[in-house]
Each structure stands twice: as C-alpha cells, then as structure tokens.
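Below: a set of structures, written as structure tokens.
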Structure I
Amino acid sequence: MTIGVLAVQGAFIEHEHRMEQLGARTVELRCAEDLNQPLDGLILPGGESTAMGKLLRELGMLDTLREKIRAGLPVFGTCAGLLLLAEDMENDSRRHIATMHITACRNAYGRQLGSFFTCAPFADAGNIPMTFIRAPYIASVGEGTEVLATVDGRIVAARQDMQLVTAFHPELGDSTAVHQYFLSMVREHLANGAA
C-alpha cells in the first residue's frame, strides 16, 4: 500500500512516520511529475492553506489532485488539508481543491494562542487525543457527509465517500486511531477496485 504525502509545505514528516509505523509505504509529492506514480491514498497535511494552495497552482498539481480525488482516490486532510478540500469557507473567498461538501471556518479558534489539546470521541474509536493548532472547524456538512467527531458543539472530523478530514492533528498524538481509520478506507477502496 503506497500513500502519497503532499510535501510542498507544512507538517508532512509526522504523517509519513505514522503511516510507516502502521506498515504503509509513503512517497513525498513535491511536483506535478510525482503524481504520475501509482498511489493508493493521499494525505494533505497541516500547514498554511493559502501558501499550500498557491504552491499547488504554481507547481501544476492542483487540477491533477482534484481529478484523482473526484475519481475516488482516498484522501485524508488535516487542518490546512481540510481547508484545501472544503467546497466553501465562511471567512475566506479562496477555494482550492474544493471536492468535499463541507463549509469550513479558517483560524476558527484564533491565532497560535488559540491552540489547545483535548480528548474526545472519534468515529467508533472512543476518546482519542486531539491537538488543535490555529485550527479550523467545519461549520456545516452537505449531503452524503458523515460527522465523525465534535468538540464543544463544533464539527472537527468528517467523512464523505473516500475523503476524510480532521481539524486537529492526529499525527501529533499517541493514538493511531485516525490513521488506522484512513488506512481502512484505502483497503476498502482497493477491495472495491479488485472486485
């Protein structure tokens, strides 16, 4: 199983380590040519969504990523990755990949001082640690999008088909639950492709 990790900006190394810990091979995606190789899944890490979106356009990666995701490639976006995937944003007119039926709110918890840590239920995994750093949240979800976690009444994780997003950084905690959840999506996708 090969997982491509977007490595143009942001905290991608931690995702690579977590994937490798769980037995998946990772490749760093830094330019348009990197998207030509076979991938079973894709991770869009945290970072700065505006900078990442700009780099994806300049590097000629944005349209190809959108096509692959629309074709069903499993994708997991954390924090800035969530913003890249959001179809709409409450407080920003920019759109990037925009394949997921969610409305997000950028820097919803404030600047760096608004960062915090908590434990809350995620999907069927029970309580897991959640680290929020200048985090967004999901203001609303559209049809076919399942809410996987909420904190203080705000949606912080969701899934639509083969797209998974978290407002928090599971790669920074001790739990592997979210990454295992993503890999189960990848296995589901591979099984359906083989059927």
Structure II
Amino acid sequence: MSRIGILAVQGAFLEHEQVLSRLGVPYFELRQKRDLEESMDGLILPGGESTVMGKLLRELELMEPLRSRILAGLPVFGTCAGLILLAKQLAGGETTHLASMDICAVRNAYGRQLGSFAAEQEFGDFGRIPMTFIRAPYISAVSGKTEVLAQVDGRIVAAREDRQLVTAFHPELTEDLTVHRYFLDQLVASR
C-alpha cells in the first residue's frame, strides 16, 4: 500500500489527512528536513498561504530536496496554495517556489475571503464533482504536456502534468473522494 507525505508546515493539511484516513491510505506529516527520511510514494501540498509556505520550505531546507524528488517523478498533488507552489510562472512576475509544473497561476483570482464560492463541474472523464473555492487561484495558461482537467467559467481550475496534479479548489472540504482517488490511482499507483 502507498504511503503519502502531507506537507504540514502551514495550511489545511488536517483535512487531507482525514480524506486519506477515509480511504485507508497511510500518511505522515512532513514538517522538517528529517521527515524526508520517511518512505513516501506521493506528496500532498495543501491549501494555505503560499508565500508563507514557500518561506517555510526555504527556512526548513525542504524546498530543493522536494523539488528534486518531484522532478525525478515523485507524484504530487497541490490544492490551492499547493498549485501556486508548483507553478513555473506566477502572474505579475511574483517569485516562484517549487516551479516544477508548466502552468501560470493567478493568485487570489476570485478576490479575498468574500470571493469564496462553491461550484459543480466536470473533472476529467469522471463526471461532475463539487468544488469549493476559498481565495482561490486559477491557471491562466498551460504549456508542454500539461492536460486541463476542469474549468469553471472558462478558467482552468484543475490540471495534470505527468505525475503532478493541481486543483484551485479544495476537494478535501467536500464528501466527494474523486480527486484524491484520481491522485492515488492514476499518479501514485502507476509509479
């Protein structure tokens, strides 16, 4: 059985832990450099504050080891801030973080907390799923081998490139398990 690391330095990591528990998937919290010694078949980068998370990844000396593993094929799933961490480009020329995925992200694209909303849209070939957006980004452009998996109002809100998956929404905040199953079945299990 696969074991998933969840970045737990800031943000909504507990909700991802609850989803993995529901799915019966072992996980551990990645909080410091020595946690990288744990066996990890996949990585989840939760929502939160991307600027704070990026700063902590650098201070804790996790940025480069994680980037190297992701570029070497470690399956990774980033939600909201996790999407921003993985983006090779950020609109407005902001500083990138892990910069491993061929996407351009627009931060806080729907406004502040009051801009939060819910939608239901198609996700890949899996039908309509509920999507919760909280101060969400969106993807303004994809390139290379990146595949668009979902759009809301013409904006890209989910994409995949090889073993990297990102969503602008928070699937961990709904009862629907489609996106987490997709990550585990299509990216982690195929490794």
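Just so it is clear, none of the values below were taken in a lab; they were calculated from the coordinates. No experiment lies behind these values; they were computed from the predicted model shown. Cβ atoms are built from the backbone, for glycine too; each structure is taken alone.
Suppose you compute helix-only ellipticity at 222 nm (-39500 (n - 2.57) for each DSSP H run of 4 or more, over all residues; to 500) for every structure in I, II: which one lands on -6000? Derived from the structure labelled II.
Matching task: 3.7 is the computed value of distance in nm of label points 7 Å out along Cα→Cβ at positions 28 and 124. Pick the structure from I, II.
Working: I: 3.7; II: 2.7.
Structure of origin is I.
Once distance in nm of label points 7 Å out along Cα→Cβ at positions 4 and 52 is evaluated on every structure in I, II, the highest one turns out to be II.
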